[in-house]
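Read through the structures below before going on.
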Structure P
Amino acid sequence: MDEPHILALDLGTSGCRAVVYDRAGQRLGEHYGEYETLHRAPGGAEQRPDDWWQVSCECIRAALHRAGDVAHSVVALGISAQGHSWAPLDEGYAPLRPALTWLDTRATAHAAALLTAKGAPFWGKCAGKLPGAWHLLPQLLWLREAEPHIAAEARHLVFAHDYLLHRLTGTVHNDFTTAAGSLLLDIRRFEYNGELLTEYGVPSDALSPLCAAGTVAGHLTPEAAEATGLPAHAIVAVGAQDQKCAALGAGIGEGIATASLGTATAITAQTPKPGFSAKTPIPCFPYLSERTWVLEAPLVTSGAAYRWLRGIFREGVDAAGLSGEARVSYRMMDALAADSLPGANGAQFFPFLAGAGSPHWQGDARAAFAGLHLDTHLSDMTRAVMEGVAFEMRTNVEAMRGLGAPLQALRVFGGGARSHIWVQMIADVLRLPVELCADVEAAATGAAILAGIAAGLFADLAAAQSAFVARTRRFDPRDEAAVYEELYWQYCATRKRLLA
C-alpha cells in the first residue's frame, strides 16, 4: 500500500499556495500563484472567485508535479482561506459580481451605524468583536444600497473557503472561524444569531451550513479531479480561516500563543471562554471545534514598518549613487539595530503607518518618531522601529491576559522571525520565552493538519501537531533586559498623547 499524502491549499490575500506533504509533515512539492485585486472604485478591493479557482487548480497541479509520482496517493485536501472575503452567488452558485475582500473599506459608514444601533456590549457578547468595514454584514448593507439589483438576485452569500469547497466537492460548508467574519455568528452558541438574521433580512439558507474544521466535506467531483489532477477518491476537509490555520500550524496550545511576524502581525491565543472588553476590544473568535475560542489581536504594520524604513534608507543610498555592497539589506538593518542599546538612545517609533490596529482601532492614526535629537543615529531609528512593534505586541498580550488567556510562551513565524535580534527583543519586552517555528508558511501546515485529521491519519490535533510542527531556536527573556519595563511605560505615555 502506498504511503498516504496530503495536499494543503492556502488561499491568501494576494495569492494561493499548494503544498504536498507526507504523513510525517515533510514538504515534497509546492507552488505559488497570484490573482488580481480589482480597485474599480475608491475604497474598493475585489477579487474574482473564478480566479481563486483557476489559480488553485494551477497551483495544485504544479505542486503535484514537483512532488513526483504521488498524486494517486493523495488521500485528503485541506483548505486555509483568507478571512472575511465573500461573494454573492445566484441559485446555481455562480458569482453575480466580484467578491468583496477584507481590504474593501466602502462599508465603513455601515459598520459605524451597526455599532451605534446595537452598542459595543451587544456586539462583544454575540460576535466577539466590534463591526468593521471588512465584515460581511456591513458590506452586505453597502451592497444593497450601491447595487440593489445584485443584492436582490443573490441567493447564497459565501466566503472564499465555502466557494472552494463547492467547486471541489459540489457541497457547501463553512467552519466556525470563517463564519465569525460575518458578524452574524453567535460565538457562544456556535450558530447564526436568529435576531440578527431577521432584523437585517438575511435568509438563514443564504449562509453556508456550519460544521467543525477538520471534518469531511465530501469527495472530489469528477470535474474537480480532472481540473486539479487529484484522485477522485481523495476527501476534502472543511478548512478554516487562514490566521487560525497558521496558529494551528505554528503550534498554538494551552498557554502557548502564536504570532505572525510578517507584513502585519496577528497574535493568537487560546482562551477557556469567550471574552470581550470594550476598553481593550481584542476580537474573540470561535476556534476549530465547538466550545473552543481564541483571541486574535492584529497589528496592521509590523514587518511592513521595517520594510518601509529599509526603503527610506535605500532611497538615500540610491541618491548617493552607491550600489553593490552598499545597498541596504535586512541583515545590514539588523546590524544597525544591534549597534543601539535598549531604548534606542531616546528614540521612539509608533508603527501606525496604516492606522492603529488592536486594541486601539484608530484607522486614521499615523506613525511617528519621537525623542529624536542631534545625537540620534540611523542605528537608533532602526532599533526604535523594532521596539515599537514589540511594545505594541506587549500591549495586546497584556490585554489578552486580562481577558483570561493564560499566556506562558509565544511562537513566531513569518519573514520577520529571521531577524534574531528582533525576536530576542520581543522576548525581552514581553518577558516571555519566544520560540521560532521552522515553517514560515504555517497556514498551509495548519490546513494539512486538518486534512490529516479528516482522513483519519491522526487521532487528534495534538498528535497531528506533534508530527507537523517543528520548532527551532528558543529565546528566553534576559535579566539585563529589565530596563524595558520602564521604557515600555514611557512608550505608552507618549502613545496616549499621540492617539488622543
Structure Q
Amino acid sequence: MSASLPRLSRRTLMRISRRGTAAVALPPAHILDAPERVLQVGFGKFVRGFLADFLQQAVAGGRFHGRMLAVQRKADRRMQAFREQDGLSTLVLRGHVNGEVVQAKQIIGSISRVLDAETAWAEVVKAAVSPGMKIITTNVSEGGLALNERDQLPSTPALGLPGKLAQLLFHRWKALAQGAEIGLVPCELVDNNGELLRSLIIEQAGRWELEKKFVAWLQTSLRITNTVVDRIVVGAADEQQLTHEWEALGYRDELLNCAEPFYEFILQSEEFIQRHFPVDLASSNVHFVDDVRPYRTRKLLILNGSHTTLAALGWLLGLPTVLDGMRDPQLGPLVEAVITKEIVPAADLPAELAPQAYARTVLDRFSNPFVRHELRVICGNASIKVGTRLFPTVRRYLQTFHRVPPYVVAGIAGVLLALRDPELEDVHADYIRERWRQVNREEPKALHDFTRDVLRKQMEWTREHIDVEPVAAAVSQAMADMEENGVRAFLAEQLRD
C-alpha cells in the first residue's frame, strides 16, 4: 500500500491543506517562500529535529521571517530526497510528559535548500556573503571542533569546521566591509562552545596569515553566543515502523525524523543574535540568559551523570538500552535514587533552574518507550565521562555531607568494571585494560591501588579533582562486592541501605 502513496512535496502539501483535516500539523504557508536568513554548517538528524523546529515555530508566531540553508560535507541520498520533496520533511515527537504519553506530528518547511560543500562550495560562499544572511549555526561532532592540519587556504572548501568558517567569514568581510557583521550560534555539546569556536577560527586565520584587519573584525564584529542544547533526536524509524508511519500520514517521506517532545535551547545573551534569531519568542524552552553555565551544570550532573551510571551498570547486567535499564527492578530505582538523593542535593543549583522538576523530566525521558538509546553507545569514552559527569557530584557531596555518595560510587565502579570489555570503545581503553591486567588478586591492596591510580588519571584527563583516598576505598570495595556477589545482588543491597 505504501508504494502507491504520493511522496511528500509542495503539491502533496496543497492536497492535505485542501482537505481541511490532517493527521499532521502543516507549516505556515508563508514559510515556503521566506528568504534564507540562517546558514547551517553541519547537517544531520539533530538539526532537522531541533533548530528547524524552532525556526518554524518563530515563523508561525510572526517573530521571524526566514528559512535555513543547510550545508553538509558531501552529497548523499538525503540531498536527493530534499530536492524531490521540495525541502519538506516530517518530524514525529513521542515520549512521556509528566508520566503521560504524548505524540505530535508536523511537516517541517523551514529548510530552503541543502548544499554539499564538495561540489557546491561557490553556492555556499554566495549565500554567506548575502547581506540578508545574518546568522550562522553549526552542529558537528565534538571531534569536529578542532583545526584540520591538512587545511590550506586555497583548499575549496577546507576540511575542518574552523577552516570552513574562516573561509566563509573572510569572503563575507571582503565583500561587505562594514555590513559584514554576523552572528554565530554553535550547537556542539561542549563547554563554552561559542568562545572555543571563535578562538579556533582566529587561530586558523593566523595560520593562513590572513589580513590583521580581518582578525580584528573576528574579535569585534563576529557576534557569538555560548549555548546549551538538549533533545534526543532518534532519526529515521525502522523499515516496518516507517511503512506504518507513511500509511498513517497518507504520504511517503524518505526524511521522516523522530524525536522526543522535550527540548531545551539556552543561549548566552547577545543583542545582535537576539535581534536576528528570535527563536526564544516562539518556543517556551528556548531562552537567552546572562550565563549558560548553571544550565550546563544542571544538564551535565543530573542528566549526563545519571546516564553514565545507568549505562555502565546496565551493561554489566547485560541490558541493551536505557529503557531496559529503567524497567529493571534494581537498576531503575537506583538511577532514581542517584538523581534524587545524591546529584540534586549536592548540586546547589539556583532555585530558578527548578532542579527537582528538571530531575522529573530526566526520569520521564529515560523511560520514553519510543527512544532506543543503546547502552553500548552511552558507554563510549566512559573513562572521560566519569571525570566530567560524576566527579563534580562526588566533590560537592563530600563537601556537603562529609561522606562519599554510595550510588555515584556504584556508577564509577560500574564504569571501571565495564571498561574491561573490549566491545566498549574508549580513548583510554589501552591504559585501563593494561592496568587491569596488572592487578594481582592475591594481593589485598591491589584493587585499591588500581582504583586510586585510575582515579588520579581521570582527574588528569578532565581537570576535575576529588579527594582520591576515600573515593578509591569506596569504589574498590564496590567493585569487590560486585565481583563476589554479582551486580544484581550488589544493587539490591544498595537499595536496602
If FRET efficiency 1/(1 + (r/R0)^6) of positions 62 and 254 (r between Cβ atoms, R0 = 35 Å, to 0.05) is computed and equals 0.65, the structure in P, Q: Q
Origin of the derived value 4.6 (distance in nm of label points 7 Å out along Cα→Cβ at positions 134 and 238; candidates P, Q): Q
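Thinking only about distance in nm of label points 7 Å out along Cα→Cβ at positions 86 and 422, which of P, Q has the largest value?
For this comparison of distance in nm of label points 7 Å out along Cα→Cβ at positions 86 and 422, the top structure is Q.
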Among P, Q, structure where helix-only ellipticity at 222 nm (-39500 (n - 2.57) for each DSSP H run of 4 or more, over all residues; to 500) as derived comes to -13500: Q
Among P, Q, structure where Rg and Dmax of the Cα atoms in Å as derived comes to 24.4, 78: Q
Among P, Q, structure where distance in nm of label points 7 Å out along Cα→Cβ at positions 110 and 318 as derived comes to 4.5: Q
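Every number in this text was worked out from the coordinates using simple rules, so none of it is lab data. Here the structure is a predicted model, which means the values were calculated and not measured. Cβ atoms are built from the backbone, for glycine too; each structure is taken alone.
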